[in-house]
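In structure tokens below, several structures.
Each value in this text was obtained by applying a stated rule to the coordinates, not by laboratory testing. Predicted, not measured: the structure shown is a model, and the values here were computed from it.
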Structure 1
Amino acid sequence: RTAVEVSIFFLPRPDKQFLVFFFKHLRRNETGRYQDDFPYVSLCGHERNFIRCDDRPIVFTHLLPEEHGGRTLLSYCGGGDKLTVTFEAEKLVMFPENGRVYHPAPAQCGGVGLVKSSLAFELSACFEYSSGSKDSHPTHFLWAGQRYALTNELIRLLV
């Protein structure tokens with residue numbers, strides 16, 4: 001569980017408006033305070049919400065249908081259609097050693113987000129492996145009738 005989840009867990013009812021505000025103001029902690037322990041911060045007026053998480057502060061939770069200008073959107077952190085990025089199938093990265101899947105996220109949050117495990121499981125059937133072995137990174141992703149060559153460009157941000 002991330003520090004963000006713990007904080008939100010104790011709120012009476014975190015509404016979408018709060019989540020949108022919180023995550024729109026989330027960025028790398030460059031305040032000079034607590035940077036080693038809290039690599040992210042959400043600036044809310046004079047208040048500073050310092051954040052630590054197990055992996056990434058942005059967690060993609062579900063895909064939104066193509067009713068947004070013909071683009072599939074990936075929603076994150078409970079924000080529904082208010083917190084989204086365009087789904088870029090070719091930029092997905094899957095690590096075979098732990099099954100985690102990552103996708104590009106807003107740059108101010110580190111540029112990469114984790115795909116929620118249940119969604120990653122759904123997407124896992126779409127990955128193709130060149131060697132036929134699932135012990136290596138996948139090379140292609142089948143989505144909406146198209147076969148995308150995976151760029152693996154996010155790996156440099158993750159290692």
Structure 2
Amino acid sequence: MQMTNNLIDIEVIYIKVQLKPVTRENWEEAMRLSVKNGQTNFVPSVAVSLAKVYIKPDGDSVEYIPFAIYDNEQMVGFIMHAYEENTTDMYWINGFIVDNKYQRRGFGKAALNEMVQWIVNRFDICKEIRLTVHKENINARHLYEQFGFLITGEVYDDEDVMYLPIK
């Protein structure tokens with residue numbers, strides 16, 4: 001960091017992650033992902049998220065696409081997209097976790113950015129992306145608010161619903 005004329009020059013390093021579908025080749029590794037002990041009530045396990053793909057608890061019209069989050073070849077997290085085709089506001093981010101060993105390194109922000117871009121690029125009618133956040137998950141709420149997500153005032157499964165308007 002350098003001071004020049006009362007200005008601070010800060011080198012910003014952007015983390016780049018890849019979202020890769022969870023498949024029969026990597027699902028077991030995904031199942032080993034875990035959050036810190038105090039975070040287990042905030043997000044479902046990867047096993048629960050993967051079960052939703054088959055069980056479809058939100059109805060037969062909702063599709064689920066699970067992704068592993070990679071830093072190069074290292075799996076660092078999990079995120080899932082759930083959507084209802086031909087709608088403008090039924091695009092959800094679910095089951096988002098960064099493994100406890102990789103938290104506080106920028107992977108969450110990078111993965112959220114990749115997921116939002118993936119949704120926007122794939123679904124041109126999408127007008128908003130939604131997610132839920134546990135009331136006590138201050139770090140996640142802060143991340144989402146920094147990214148531009150807003151509180152809807154709705155509650156789903158005891159969690160606050162947030163949305164990101166897409167222009």
Structure 3
Amino acid sequence: MNLLHEFWGSGTSLNVLQMVCRGIAVFVLALVLIRISGRRSFGLGSPLDNIIVILLGAVLSRAVVGASPFIPVAATSTVIVLLHRILSWYKSKNSPLSRLLEGDKIILFEKGNFIPSNMRRALLNKEDILQEVRKTALTDDLSTVKIIFIERSGEISVVKKPAD
């Protein structure tokens with residue numbers, strides 16, 4: 001028991017070795033949680049996925065610095081990941097829930113015109129959109145652009161007109 005305390009420590013007065021041991025344990029736990037959560041959490045980057053990642057990081061960090069006991073942190077982190085996994089699975093089967101949690105894509109430009117009401121809804125101005133057109137479509141000529149969306153992830157997508 002004394003050896004465990006030597007390596008693990010307790011409370012917030014941890015030495016370097018104890019924090020390193022806790023860091024290794026949290027790292028292994030995080031790898032397991034990532035496997036449980038699936039690629040979606042760390043690949044698509046939807047607002048909900050980002051919230052989960054930030055929340056998980058905040059909870060796990062408490063175990064490393066000794067601000068909270070390790071077992072409750074591990075249990076809480078596991079519950080967060082399982083809830084996210086269940087919610088993601090349910091969203092994949094239920095479009096209304098998916099739209100409620102993730103939103104819909106918004107058309108920002110179509111048929112040669114910007115759509116000001118949608119731009120206000122997305123909190124974007126013309127320069128924001130043109131910057132993304134230059135970055136993604138490698139052009140600043142809007143006559144070559146068919147439609148521009150802001151996706152559910154917050155990224156802007158540009159669909160070019162077919163080449164003649």
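Can you spot which of 1, 2, 3 the value 32, 17, 13 was calculated from, given it is Cα extents along the principal axes in Å, for residues 33-80 alone? Checking each candidate, the match is 3. To test your reading of the models, identify which of 1, 2, 3 gives -7500 for helix-only ellipticity at 222 nm (-39500 (n - 2.57) for each DSSP H run of 4 or more, over all residues; to 500) when calculated. The value was obtained from structure 2.
Determine which structure produced the value 76, 34, 29 for Cα extents along the principal axes in Å, calculated from the coordinates; the candidates are 1, 2, 3. Intermediate values should be presented prior to the final figure.
On the way: 1: 51, 36, 24; 2: 60, 35, 31; 3: 76, 34, 29.
Attributed to the structure labelled 3.
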